[in-house]
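Where a number appears in this text, it was derived from the coordinates with a stated rule and is not lab data. Because the structure is predicted, anything quoted here is derived from the model rather than measured. Cβ atoms are built from the backbone, for glycine too; each structure is taken alone.
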Structure P
Amino acid sequence: MKRILLTIVCVGICEAAFGAAKQPKQVVWPNASSKANSSEWLIKNHDKITLLQPRVLVLNFSNNQTREQGLAKVNRIIEAVRESSRYHGYKNPKAPVTLDYKIAKFVDLADRPADPRPEGERFEGNSTKYPRVPNWKRGINFSYARLFSDEFAEYYGWKDPKKPGRYLTLKELVNQGIVNEVWFLALQGNYGAPFESVEVKQVYDENFKKVPGKWTQAGNGGSPEQPWIGRSLRIGFINSDRGPGCFLESLSHSFEGMAHYNPIPYFRKYFYEFAGFDLNTRWGLKSNSLYGHGDDPVDYPKPDVMTLKNDGQPMTIENFYAIGGNVHYNPSGRRDYDLDNPQPVMSTIENYRLFNGPDGKDKKELWTVAKFKKYNPLADDCMGPWLVYWRQNMPGPHSPMKDDNGKPMKCWWPFLFY
């Protein structure tokens, strides 16, 4: 009897242990130990994190959006981002969400029912509180520095618990982990516009150690007015005339910017490979990506053949295959924003870094734009449908991808808040 009982107990314990191994413990950031961007905890526990729930401060400068409309738009964006962070979610209905933004506060700064300025002085329906560059003539007209001012601190409305009558500035909100990111709604028009997405980011070395006192731009463009506050901060512009797909495009350009400015060498190395920013070394093109290809269309007469002009000269690439593509070019993209090419191409996007093909390389499969059409209702404008799918192929928590050393690939989502 004793022997049988011990066997039953052992089996139960073993099954419990194996079950725990198959389903890693949920580790969420921000948390009680770490709330702020660029925190040491975030970097140290990167490989344990399974869910990021960053707090986003949303500002509405658009006079054509009510508070309810603005909130609805932002919630649609959050849902598209959530879906896009599910590793291989297009084929695994149970794939968990990795990036789930939470609204820290929605601050409505619109001038409804009417803009009080004279007709000729109005900025295309944007609020008088829109931080317009003084004496602006052309180009970017959004003063990012003003978002960090005492003026805007009062708009945000977080009272300073240590000083009655005073409000916390954006720098303080970020440093305290109350806010991890800022989005704002505004109208774009003949008078110019903000950048799509900007970030000032902490720089790290090859071992993920902070380089003291060193920071860089890391967005889609960048404003010299955005101050370095000791922690990384992304600020995104939501065009209030557009839908979630267009802002998902802006956020996805932030991935590209984070690679181009190279604050995290590990990320740049693998993102350039995934997103096709190595076409000069991989296929001998003059440009490192199809962004630099110009207006001449690319074609795919066969799934494994690419034809294009390289430095003005016709070129044919045999045995061609795409990996992940970038924000504007999916694997079969013939030009910027091409979502409708019916031609199949060979691609490894769904097998990136799995080493599951012949000779231990990533498996190549026929790929068409039908792969992402299911996401048309979720993010139906700009490159949205493609980008939901594209992001689902990036390394997630505990995904089976391997790096060059045969170690598990680091999940890319925490890098957004390094």
Structure Q
Amino acid sequence: MQKPAQPMPANVRELMIRHLPARSHIVLEAAGRLADEMGVPVFVVGGIVRDLLLGVSTFDLDLVVEGNGIDFARAFARDTGGQVSVHDRFGTATVTLEEGPRIDIATARKESYAQPAALPLVVPASIQDDLLRRDFTINALAVRLNAQRFGEMVDACNGQGDLAAQRIRILHSRSFLDDPTRIFRAIRFEQRLGFRMDRPTLACLRDAIATGVIGHLSAHRLSEELKRMFAERHPGRAIARMGELGVLRTIHPKLAWSEKLEGMLKRVGHAVAWHERSLPKHKLEVWLLYVMALLEGLPPKPVADILKRLALSKQEAEAIRAGHAHARTVLRRLAKRPAPKPSDVYRALAGFPRETVVFLLASAKSESVKRLIQAYATTYRQVKPSLTGASLKSLGLKPGPQFKKILGRLLDARLNGDVNSDMEERELARKLARV
């Protein structure tokens, strides 16, 4: 559990020096100098300020300008040699530096919502107004960057007090109705920080869920929130809280918290940890494994409905379907006696996405089956025969269907240790060609 320093400071200049990466601090000072030249107030806002008060380093920077944020962003990119991309509708821009953090720059604004879950309508406003539009008080914090007032805190809603009390609190009663993604963010911040929603916030969240407002979220916005949730350090805790609050059932009526799901999530966590230790250079889309865990044991129709609701990419959906449809068959195949050869393990698992293989590892009950899956992921998957189709042609063999058969047999021989050199492969290839 994170605990902010006591008492909360009115100026955080020293905290910025202590906790921000040096490059980030240089960027913020440069933004303050530019703001002075342009005659506008500029602030760093939101999560970076929250994390600064908690003593946590943050890399991405969010700036708010009381003025034209896009003009400021273009001038900042020009001064720093960065690249700028502009989002006119919201008065925001992103500056990407060759070395250093990404900087999101926005015009201070008010927001209003024409209907629940709609994107907001925005108008320019003051920093106080800008902070009042945010999701939670602990994120409604800003630090001024202009040189004479560098490090000065702006706390519109006693966010510092809520940090000290380890409390998640919304800024107004319609917050979750205006933007249902805040339901997911409230749960995510609870679990990440070890905080708890206060009673009024929790009551508003339950009321919003009861209205069915989550159903108004687009597939993209819903799936993005779930991806962020499941990419957290302890996604199992967040899923448990979603089950407790009834959020899972809003995604699909068949989704619910259970002891079986709890056990599956723990095994997924162990499998992910193994992968990170054993294959640190191989990227794993961890959130996909937690979706697989949620769907484990469901009939095909609810699975298809949920995948459609989330509008995942074809590749993501295929990885999930493979884990759901083939897990039991593959695990039974690997559990046969006598123990399968390395080539049998390869044939059983080849073609599955990496995430599906790790989910199979999580699903396996037998230690011997787990070892086979681990061997495939770390060793067998990388094995290839040294000979190619061109090599077979150089041996005088004619191209045709037999090439595929011979190359497959060479791979099996390599996996099983029946051949260990190019020469032995060539001898086996000639023998197979005569059969």
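Quick check on the output: 37, 32, 20 is semi-axes √(5λ) of the Cα gyration tensor in Å, derived from one of P, Q. Which one produced it? Don't skip to the answer; put the middle values down first.
Working: P: 37, 32, 20; Q: 51, 28, 20.
Attributed to the structure labelled P.
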| Entry that produces -7000 once helix-only ellipticity at 222 nm (-39500 (n - 2.57) for each DSSP H run of 4 or more, over all residues; to 500) is calculated, selected from P, Q | P
| remark: The highest value of distance in nm of label points 7 Å out along Cα→Cβ at positions 83 and 395 among the shown structures P, Q is in Q
| With distance in nm of label points 7 Å out along Cα→Cβ at positions 251 and 307 derived from the coordinates and found to be 4.0, which of P, Q does the value describe? | P
| Parent structure of the calculated result 40, 20, 13, given that semi-axes √(5λ) of the Cα gyration tensor in Å, for residues 147-346 alone is the read-out and P, Q the choices | P
| Entry that produces 4.2 once distance in nm of label points 7 Å out along Cα→Cβ at positions 59 and 331 is calculated, selected from P, Q | P
| message | Ranked on relative contact order in percent (Cα under 8 Å, 6 or more apart), which label among P, Q comes first with the largest value? | response | P
